[in-house]
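Take a look at the structures below.
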Structure P
Amino acid sequence: MEPGQIIYPEKKLLLEKFKKIIKTFTKKLDDYIKNPSEDNIHDIRIAIRRMESVYRILPKKIRKHEDLQNYVKQAKALFKINTQIRDFDIICVKLEKLHSVQFGKIINSIKNKRKHQLSAGHELALKLKTVLPPKLKEKDVIESKLRKRFQKIVSGLVAEMERDIPLVLNDDKKIEEIHELRKDFKKLRYSIELTSSKTDSLKSIKSLKKIQDELGSIHDSDMFLDYLRGMKGSGKLAEAIREEMHERREKYQKFVQVFKDEGFDDPKKLIL
């Protein structure tokens, strides 16, 4: 491979990856339907994200296939529901740690909302289970178009990261940019995974995961703070906000340090 050359997913490997990703999703869907535990909610969300990543790099003609498009669309809707459930769980855990009677009714209210979301998720999952999982035909995948699409997606992600990284590193209050950067790191990691059959050995993937996790932890604090600020004020509430803001600052400082330790001075290095 020449220096500066992007590693592309080979057609044969992509077909294998697509098949494996869809197979994993259908298995995790069954697990979720049988038991929507915290672990199974986590697993179905990851399976959907990986499905989105392989769908995203497919040439336009394949992406526009109605059956595939609708399947991914329903999976994304299921992801959205389970993200809300995850957020409810995080809020409840954080509120319960405050050991305040004041938050008892709020916690019960959140748990009721969670039940409604879980019911909606179960209904959608059952609907998805009746749909025939999509397949990729070898003749439909043209190598040159696959490379062109992959380069467009990855280059776009890198450009967004180059824009947001300086902003995020210099200002911990760039909440929206932190959120977008987290998503871009995740998308880039899943995209790179499609280029190799030995993803666990790729240093870039491990580095991306570390940064993604740190940004995710900050995002959880931001989500919780946003929820707290929407509640009616009291001394205990103000104290909870102060404590979470302090915790968030520590998370941010850790993110900056990990970022520097991983040497992410140039996002392009991650894809070369």
Structure Q
Amino acid sequence: TDEVKEKIREQLQNSFMFSALSEKDQNIVLDAMKEVNMEQGDNVIREGEDGDVLYVVGSGTYDCTKHFAGESEPRHLTMYEEGHVFGELALLYNAPRAATITCKTPGVLYSLDRATFNHIVKDASVKRREKYENFLSQVKILESLEPYERAKLADAFKEINYSSGEYVIKEDEEGNTFYFISEGEAIATKTLEAGKPPVEVMKYHKGDYFGERALIKNEPRAANVIAKSDIIVLSLDRHMFKRLLGPIEEILKRNVYEVPKTS
């Protein structure tokens, strides 16, 4: 049903592989998905087997276990619940299943076959990576990153569009996201005197970044950032920021503490 499709579409937005897809390609993927009913104790995938399907969890819970050398019993790694995606690694890297997934409480899975995955998702992932890597190679602060580190960044970005006049971040709000401007221009405004309107303190262009101050210093947003034209930003959440920008966090910190940054 359309309702189910929209629900799956929302869930797929959390996966970098699917959030890269155009709406048309998302629809092809959704149409290709098959509903699979699972009962307690059913093995969804088995460690070591060839994998030709990935799954999105619609409902139910699923245990993930793996055998380790020298251990008689498989070790419990994680639990998958509604909205989680699993089984994609075997398809992305043509590798055997890395773990066993067993249904713990009955539910519904949505499966996607290898052919559709390779044709639509894998290609889009590669194209997206190439597009962003080219952009990232021109961002001065990322010069010191290795190419593979930039590739991981490209995979993790979420692309967001803002119309001219829209607020990207608001002064004094909690900040959990870091942004690069991919296209367009934005301005930062800041309240310098209580009771007076905010004043423009900064301009941002393609390749500029903002939002790092709130993440590094764990303090509220120091300024508003407003789209001056229609803009496209690439965003990283706090978790990905720490994980992927570790190598340049010292540079970011230095800039935050030395220069009166606005974000």
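Nothing in this text is a laboratory measurement; each read-out follows from the coordinates by a stated rule. Since the structure is predicted, the reported quantities are computational estimates derived from the model, not experimental observations. Cβ atoms are built from the backbone, for glycine too; each structure is taken alone.
Okay, here's what the table says:
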| read-out | value |
| --- | --- |
| Which entry (P, Q) yields the derived value 53 for percent of Cα pairs over 16 Å apart, for residues 17-64 alone | Q |
| Among P, Q, structure where relative contact order in percent (Cα under 8 Å, 6 or more apart) as derived comes to 25 | P |
| Distance in nm of label points 7 Å out along Cα→Cβ at positions 97 and 193 - structure with the largest value, from P, Q | Q |
| Structures P, Q, by FRET efficiency 1/(1 + (r/R0)^6) of positions 73 and 121 (r between Cβ atoms, R0 = 35 Å, to 0.05): label with the highest value | P |
| Distance in nm of label points 7 Å out along Cα→Cβ at positions 57 and 209 from the coordinates reads 3.2; which among P, Q | Q |
| Source structure (of P, Q) for volume of the Cα convex hull per residue in Å³, for residues 81-240 alone, computed value 177 | Q |
| For 0.20 (FRET efficiency 1/(1 + (r/R0)^6) of positions 25 and 105 (r between Cβ atoms, R0 = 30 Å, to 0.05), calculated) the corresponding structure among P, Q | P |
| Read-out helix-only ellipticity at 222 nm (-39500 (n - 2.57) for each DSSP H run of 4 or more, over all residues; to 500), computed value -26500, structure in P, Q | P |
